[in-house]
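Engineer: There are structures below to look over.
We did not get these values from a lab; they are worked out from the coordinates using the rules stated. Computed from a prediction, not measured in an experiment: that's the story for all the values here. Cβ atoms are built from the backbone, for glycine too; each structure is taken alone.
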Structure 1
Amino acid sequence: MEKFCDISEVLSGKLVNKDAQVRGWLHNKRSSGGIQFLLLRDGTGIFQVTLRVGTVDKDLFDRVEKLPLESVIEVRGRVREDPRAPGGYEIDAEQVVVESEAEPNFPITKKYHRPEFLLDRRHLWLRNEKMQAIFRIRAKFMEAAREWFKKEGYTEVQMPIFITAAVEGGSTLFKVDYFDTYAYLTQSWQLYAEATIASVGKIFTIAPSFRAERSRTRRHLTEYWHLEAEVPWCDLDGIMRVEEELVSHTCQSLAADTPHLLKVFGRDPQDMANVKPPFPRITYDEALQMIREDGVDVKWGDDLDWVKEKALSLKFDLPFFVTRYPKGAKAFYHMPDPSRPEVTLSADLLAPEGKGEIIGGGQRIHDLKQLLQRIEEEKLNPKDYDWYIDLRRFGSVPHSGFGLGIERTIMWICKLKHIRDAIAFPRLMNRVYP
């Protein structure tokens, strides 16, 4: 097999004045006199190939000139530096092989296309430079998160997708047939994570979660990726420190390693470099007061929906915590505050710039009687949680955890207007294709 180099290697400048072979998709092209300028894309980068009449056979020159965009070609030639070329380097082609000729009239052009048009053709829109940047930023974010967890002594574990009881509320469960019974798609790994900390201690996962929320907001997906962690012998303050250290590490890693990708979205890399702990902390009561100052109507006891979170997060330049939500606004497993039982030892981390919640977390109930009381108050069936309740009978300890929505976090980092642009194939209330 012939050796081809990645376009990124050409763009590194290491191959100047050397012969190289590259291959990729025809991203764009133009002609000027007897010269063709071909933009080639291979997944590692985009660069220019210069094809001159007389250098190759006239029939081949004419065929390449007529090639539709997204055709696949192989190019052999000499690399040279040229500041006028995209990336500063190009290849003077000496040989071109057409590996795959695309059909004409690629449906996505430079003109404006409606979001629905692009969503219907998502499988092709993924080739767009912004989508390429999203993939790489997501990958770096997860890599940096795993790096931080490994350094801090966490174990990565995986939990089931099929579950038998709600974690966050029965109204948002996807029910599926399961042989002669039924099951649900997971909303969170949390209940299973609480079982696993008694086995291996500090744990985390990166996995899909599912919410059957009938919501058409810019911030909701029915299938999204969840970064979750659970920590034994950890209280509310402790888990907030974990969250801010993790988020700071990932943001600073992106600023250091992918500044060119952040700039694609108009994000100044320094914004991410400035994300450092400690993050501001306000209570739910203080949050309500700040929201009301903007004329937004909110009652004590309400959860903060996106409109309220947006009003609040526009007041901050860094991620910030909202702590001690009322019991009625949080799931049954949240620990009530011993000094004020009507609120919980909970904390949401909100992104600034109007983006809102990216993490939900807090301290869990570890006392058996207290857990049974909360299950009764929420009118849940204890039998659905038999095994979870069992954990409180055999060596339960204070513990805390959180779940970070990866798409919401990427939406903030990349200054995206809609969460659908933070994932390859978005699953929305009205979309499950392609």
Structure 2
Amino acid sequence: MSALPHKRPGRGRRLLAAAAALLGLWLLLEAAVRSALEWPLATDFYSSIPRHFVRQRQAGFGLQLAGGIGWAHLGWIADPGAEQYRVERRTAQAWEPIGRAKFGSYLLRQSGSYRVWAEPADAGPARLLGEVSATVEAGQAPVFVPRIAGPWQTLFRPQRHGRYINDHTVYQDAGGRWRVLGITSQSDGNYAEEKYFASGSSSDFPPAAGMREETPVADFGALAWAPHVLTDSGGYSLFWSPHQLHRMTSADGITWADHRVVMPAPMHRFFRDAMILKLAPGQWLLYSTARGRYFSRVDLYQSFDLEGWQYIGAALDSGWGSERNAIVASTESPAVARYRGRYYLALTYNNDSFFWPAALLAAKVWLDPPSYNDTLVFHADNPYDFGTYRGVRRSPSLLTRLAAHAAELVYQPQQEAWYITTAGWPWVATLTNGEVAVAPLVWEAD
């Protein structure tokens, strides 16, 4: 009896094996790139306010209240590693629990008397953090859609101290001059060489002939990205990143001193592009680019003194359906503006998913240049929660898309007018060629 001939694997089986091999290679490369990028980055909820200072800060700041049309907010210093928080509202009969919080933040929708208890994880006695009376302003803030209402014109381009501007900040100094500080280097856009901020100034805004170049700021020999200047009580604070939060102060917005790191490590990796909003006297919110386990997000921190910062949640999350979730995060350059009682979050949405965009970026390859200027604008009636982005058609809080990169929304009080800016690396930007540009912005009723 003759032996049966040996059958070779069919074509379908070979294709399946090849697909499995490619998938395995892809997963290996994904894991390798993620590990290489993530490993050096530290995270720590307690880096800005160490554990041993929490109880002292809790007693000092107590329960802080802020509010607007349709909302109020309770804020406090938290110790999530040791306790959770019970929020109560007073009824006609008694105090009734209405919710719990892990971090020092709770959003309210009703007026009333509220108090917050700290409940230790070791089952010890609860401690009262504070009691406040909150009045929620009646009504609903109208929705307006921001539109670019004119051509771009050059605002500032460095000549001596850099070759371009990327993420930047726009403000008025104590003498009334308008100023820009922005990321730069002597390359055409090498992020590893960006270690100080180019500076420009003009007497008016926007200036017809562009800004005059000034002395660079924050040259400490380390990465210096995404400056943000906050004006408060006659003084100025300059913040920047990446991976930790730096601060300098100034009396006039021109000469800066007292450099220090006020957040050595953030809550999530790839922290950068910090923008700060003053919410109420003694209360500030910080919005930053970040990434969770997989999805990109805009993280939210709060402070009661501009020195101690604590993470309180995601101002904007991403979920299934979102188009871009890069290893280094895709929700870049967040900027928040308040207009007629409503809050608007603009962010640059680029850096595609998976490992290859990070590798291509290092080689200065951008496969889809128009996507570099993809700015998404979200809206909310409060500054704490802009929802979850699940794609263009499945995100109720997404309001519009604008063609800009690292946009700043700038209010010009002398003109009572709004402007928007754009900038970017010369090797990929399509709207600019090294300069930061400005255009008029209008708000149209939705």
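Engineer: To which of 1, 2 does the computed value 26.2, 86 (Rg and Dmax of the Cα atoms in Å) belong?
Structural biologist: Here the read-out was taken from 1.
Engineer: Right, here's the next one. Could you tell me which structure in 1, 2 was used to calculate Kirkwood radius over Cα pairs in Å, for residues 24-207 alone as 21.9?
Structural biologist: Structure of origin is 2.
Engineer: So, one more: Could you figure out which one of 1, 2 the value -8500 for helix-only ellipticity at 222 nm (-39500 (n - 2.57) for each DSSP H run of 4 or more, over all residues; to 500) was computed from?
Structural biologist: 1
Engineer: Determine which structure produced the value 1.1 for distance in nm of label points 7 Å out along Cα→Cβ at positions 40 and 328, calculated from the coordinates; the candidates are 1, 2. Working shown, then result.
Structural biologist: Working: 1: 6.6; 2: 1.1.
It traces back to 2.
Engineer: Here mean count of other Cβ atoms within 10 Å over residues 72-79 was calculated and came to 19.2; which of the structures 1, 2 was it taken from?
Structural biologist: Details: 1: 19.2; 2: 24.1.
Among 1, 2, the structure yielding 19.2 for mean count of other Cβ atoms within 10 Å over residues 72-79 is 1.
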